[in-house]
Each structure stands twice: as C-alpha cells, then as structure tokens.
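Participant: Structures for review follow.
Just so it is clear, none of the values below were taken in a lab; they were calculated from the coordinates. Because the structure is a prediction, the values reported are computed rather than measured. Cβ atoms are built from the backbone, for glycine too; each structure is taken alone.
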Structure P
C-alpha cells in the first residue's frame, strides 16, 4: 500500500455533486497541490481546485482525514465537486498528473481491512449495505458492518482456547500434578461449540435468503394461469399471456418486496409431456428451479373440466395450492385439487387475478410466509455461503475431535483446524486469492 489511489465514489453520469475519494501516503501532497493549502482535519472547507498549470478545475468542498483516523486507516480525503462530466474529467486528469492511480473495485475497503479498521465479515457488510434493496437487507448489512459476527466469533474463540488449553495440558504435561480428567473436561466445551456452530449454519441459510431473495416458484399445467398471476403480483406485464399452451418456455424471474424482504417470484413452463425439445428443456428448468425454491405455488385452473393429474412431484408439505380463475364456474379440477392438496398437507387458496381483493389477499398470505421464514428473534451471524461453508468445515473438525478417543494430540489438532476455519470468516487468516475474489465484487470507489 505504498501507492496512493483515487476514485469517484458517486454514480457515473451528470449530477449536482460528484465525490472523489483519495487514500494513501501522497494524499496530503495531492490535496495541498490542488487546493493551495491543506484544510483543517475532518472539517469541510470550500476551496478552489487547480491543476499543475494553474487552470481552475472547480470550486469544491474539501475534506481531509489524516490517518489512522480515516475509513482506510491511511491519509485520506474527499473532494466534493460539481457533478458535470467535464469537471470530473478535469479533476481525474489532474490527479493522474500527480502520480495517483485509479482504485480497483473494493480497494478502499480492502485497505481498511488490511490496516485493521474492519475485519472481512464487516467488509462484506459494507458491500451488502451498498447492494441493499430492502429494509431487511439494510438491517442485516448494518448488523454485519457493526461487527455482529466478529463478536460471536470472539466468544467462540474463548471457548476454543479453553478446550485447547485442557487438551494441550494433558498432552504436554502428562507427568505434572494435573487432574486426571483434565482432557475429559474439554469434551463439554467442544460439544457446546459444535451445537452453536450447527445453529449458526441453520441461521446462515436464513441470512443468505435475506441477501439473495426468498424464492417462490409458480408450478402447474399449461394455461393454468401462472403467467397471469405473476403479472398481477408484479403489477406489470412481465410474462406473455396467451391461450396457446406452452407459451412460457423458460423461467421468468420477477423481484418483489413482500413484508420488507426481497422475493424472487418465478413463472415456469407448463408441466406436461411434449415432443418439442425446447418445451422439454423448459419443463426441466421449471422442475429444477422449483426443487430449490423456498415455497412452491401449485397453480390449478379451477374452471377446467378435467383434473390435471398428476400433481407436481416437487410439492412439499406446507406449499400452497392456488386454485385460479375463481371468477369462472368452478369445475372438476378445483374439487380434485382441493382433495389432493389436503392429502399432501398443502394450504389452499381460491383466487382470480381479475379481483384486486384476491390479489391483495394472496400477496398478504405470501408476505406472511416470507416473514415467518426469514424473521427471527436474533439476526443471523453468518449471511453468506462462504460463511456457511467455513462453519460446516469447523463443525466437521470438532466432530472428528470428539471421535479421537485417547488420541489427544489428534483431537487438539482438529480443534486448532476448526478455529482456523472460523478465522477465515473474519479474515484473520485468509489466502490472497480469496481476498481478491471477495473485494473484486465491490463497486469502484468503495
């Protein structure tokens, strides 16, 4: 980190104000050269910015943050200029002339991580906060940025230290005057840790769903009314609706916000046997999406004279059977679907996309399901698949430690390996390539 970086921190395009951030050892000199003199620390000052030839670039607000009391832990600054593209281009050219370079995506936050201002889980919270589309995502990201996982991990680290101390004492000082059961005393601590990690793994799935979106699949036979319901819930023409069976050939995903949470609602190809290769592939994709969904809505045309047997194999207890086209005369399909739903432990709703009250009722029902699945008394500590994988790895090592019996050296090593897996979550030990992948997902300027 011997070089000095800069980047626009505001969105591209014409705007009232643009913000350019600087960080690194040459920041002080660069700001003084642009503004004539260095402003007081952490105090917004109005300055005229000029390039090396003395040509005025703009009148700007300049903020100077001497390290380590800055976001990155280095000397840093922000230049708040007018947001016209020509002004920004002139300032960028002036900064290049002073030997500064354009920051890579996420490089400011990576420097904050490398100087100890943030751990890796907190840095990921920064990225999640920028990407937050819903209030639930915002709250979860703020918890992560505030060090929630770090505090949980500190508690786990104390438990690891306790268990390791007992195991290593039994290994390293077998002839000392130690309690005979000193190694046995480590077992309850390891078992408690294993239980906590298992709970954290379960909660991580909830955290990932808050981030990525709760997935709801619309399943059913062709012309059951899936696309019509999708459009009604989306409030726009997201899918083509036609009388021709097999109109929907691919999975159409529509993002919604229900109960304050992000939801991905998917219209899928009608489930039926077909000689058409494209339709067969559409049905395969529909089944695969439904298999991984959090909730499946089995859409049945209640006005159909014949039952659309069989029901989708992907249905699970707790899914919903939505009998559509309630505005038409109820027929054999509706009665059969209601009986089938009861046998499969599915909830049953009878709606019409033409009725605003029906759609409000369906939307409220779905929102309640989403909130029930994603809300909890405590926010999840782990919120990414990366976190979940490392928790599983740590749990695997702890379980093996419990199975080592009298091989105390091996048990101690497994506990150490579990602790290292957890340290990779917050980045206390993390290979360079992993850091590169994580920070490359950030936007430039952050």
Structure Q
C-alpha cells in the first residue's frame, strides 16, 4: 500500500492527480491517505469531492459524514451534504446541514483573479429553489461574487460586508421567503450602491398576485385561487372542472395535477400533505398538431432572451420529461426559437413580452409561457429563480452552447452599466 510522509504530502499528491484529470488515481491516493491518516478531515473532504466528480454520490456522502464525525461544525462538508442530499431526495436532512453551516458562517466570497466587477448577493436559507441559481450566470474569472445569507439584521451595517459594485437580491418568491425579502428590502434601502431586483417586486410575482401585477399587460393570465385542504377535498374549488391544482408555494411542477371531478380532488388531497392549494382553470394550450409547447424566457434589464422550448404530447410539461432528446424535429424547432425569439414572439406577442417586463419591474427574472388558442401569450409562471444553464449534452443540443451565453453576457453588461453609472 502507498504510504506518505505526512498528511500534507498525501493531500498534495491527490490534488495534483485530480488537476491532471487522473480522477481514478486521485481517488486511490486519497483512499490510501485516509487509511494512513484517518483523523484528517481535509483528506476525507478531497476524497469526497473526487468521488462526486466520478459520479459516486453515495460514497461522497459517506466521506463527508466521516468529516462531520471528526468535526461536526465543518462548514464545507455541511454545505456539500446540503447539495448532495438534495440530489438523493432527502430535502429535510439537506436543510438541516445547511442550518449547521449557516450557524458558523453567513458570508461566502469568491474573488475573481481578473476582477472586472463584483456583486453582493442577498440569499435566503432554503433548497435549490429558494434563490436564483447564480453560479451558472457568472464568469468566475472576471466576476467576484459575495453571497450573504440573511438570517437576521446582523449585516445591516455597510462596513460588515466586502466592497461590491452592485447589490442583487437573489431571493426567489415563495410564502416562506416573505420575511427574508422584507429583510432584504431593509438592507437595500440602508446602502447607497446600485441595486437589482427590488424584493417588493419579487413578492408581486407570486401565483396569487401575478394576475393583478400583469393586469395592464395584453397577456392571458389564468386567475388563481387559494383553497383550503378541506374544501378541495370536497371538490369545492370555486371553479368549473377541469382545474389545475398544486400545493401553495410549490414550484417546478411539484404536486401539480389536473383534476376533473370532486372524486379526483379527494384522491389528490390524500396523496398530498399541504394544507392550502392554488387552483386555476385548466387551459387547453395544445397546437393544431396535438402537441403542447412551453417556452422559457429570461428578461435581463427588460430585454427578453429565449432559454428553452419544451414540446410534449402531455399538458404537464417539464423540460426533462418532454421527449426532446428522442425527436430531432423538436430540437430543430427549439433551435429556431433560440436563434430568433421573434420567430415565435413577434408583433403583438413581442409587445406583450415588453409589457410583462415593464409590469414586473425586475431587472432579472424568467417566465414560463405558451401561446393560447387565440394566439395570445399564456402565462404559467414568473420567477427570478428559473434555471439557465448550458449543461445539456452538446451533441444533442449544440445550439444551447451558442445562444445561452448571450444571457450571461447580458447580465455582465447590466452590472457593468450600473457600476459605470455609480462612479
């Protein structure tokens, strides 16, 4: 068995192998090191990271737990378990590890080696849907990012945070986020630097408030009602069937269902534990070809950018349950949408998008939408925290690597413009 002169030498050897792309050799080196030096947390952490990169999530979790057995307050392993346990579906335990980490530290900074701009992000504790997934948006070489998690008013004083060019409220809308958004609003009003995404306007994008927020925009926004569990269980939703129901505050289609009768309502509530639900009338938005289409668009400083198009024979569309990978014609249609948003949203529809941006009043947010049978923009959701990334297989989706980075550059330009105006 390989032996090392010291834990530091073992760590350096494993890190060097990983940097060369020799992942399996790095894992073997870290394993040997943890056997020789079992009480060194850093060795277990680096082994966990290498295992995760190799796709072995279960073993990565086990190594992080060994770190916490040695050092229960270890911030890095608690945060890693927060991320890994969400992958495995254990949200409750993931949030428990996040709480332990945030009890030790609330400000996390990455300083870019070639800094061109710096951003202070205000975030709320919670799962991946609690905040804008900002790590995809910034070039780590040129953008310094300071993430401040809001627990209380400890950081209201300006001298408590590092220097930054722009303060960005990255907290997404949800019933649980209202208190954090109110705290973010107070923090923003207490400083003089440029700000992005007014927290009060984020609150106005909730499912219940969105129809009123967009009341002057020429778009189709189905009215949403909040219904108590016992009423929905009896089929008393106050709307004609069929209806759409989801647990209050849920996102990404969690618990979403189409209900056609009181008996289906009763079965639905048995399968869901929420005490309140959002319901709206079902709108058949299928095209003449029988397929449903859901468009994702992100607005940066009021300008709309296409993110993706999901096409499915089913009304409940999520990008990864749509048969996009199996159908070249669907990917061709998505590529045309990403190439030119006006191919779908031109004329009156483009004006509708402009009116959505104006009504929302947010510098960065996304929408999921479609086109109804009358040709109008049909709104499903508005949310600052919609995922934008280029992680899909490039052999199937080569156009995403070509067009999605336009959004990243637009975000940089938005920050640079605020920075220049503040000098």
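Participant: So Rg and Dmax of the Cα atoms in Å, computed for just one structure, reads 28.9, 87; which one of P, Q is that?
Facilitator: It must be structure P, since only it matches.
Participant: Here helix-only ellipticity at 222 nm (-39500 (n - 2.57) for each DSSP H run of 4 or more, over all residues; to 500) was calculated and came to -12000; which of the structures P, Q was it taken from? Intermediate results must be reported in sequence, preceding the final value.
Facilitator: Working: P: -15000; Q: -12000.
It traces back to Q.
Participant: Can you tell which of P, Q yields 20.1 when Kirkwood radius over Cα pairs in Å, for residues 9-232 alone is derived from it? Each step should come with its number before you reach the end.
Facilitator: On the way: P: 22.4; Q: 20.1.
Label of the originating structure: Q.
Participant: Between P, Q, which one scores greatest on mean count of other Cβ atoms within 10 Å over residues 185-192?
Facilitator: When mean count of other Cβ atoms within 10 Å over residues 185-192 is calculated for P, Q, structure P comes out on top.
Participant: Quick check: 3.9 is what I get for distance in nm of label points 7 Å out along Cα→Cβ at positions 385 and 409, calculated from one of P, Q. Which structure matches?
Facilitator: Matching structure: P.
Participant: To which of P, Q does the computed value 16 (relative contact order in percent (Cα under 8 Å, 6 or more apart)) belong?
Facilitator: P
Participant: Figure out for me which of the structures P, Q the number -0.47, -0.54, -1.03 belongs to, where log10 I(q)/I(0) by the Debye sum over Cα atoms at q = 0.10, 0.11, 0.20 Å⁻¹, for residues 305-400 alone was derived from the coordinates.
Facilitator: Considering all the candidates, the number was obtained from P.
Participant: Quick check on the output: 4.4 is distance in nm of label points 7 Å out along Cα→Cβ at positions 113 and 353, derived from one of P, Q. Which one produced it?
Facilitator: P
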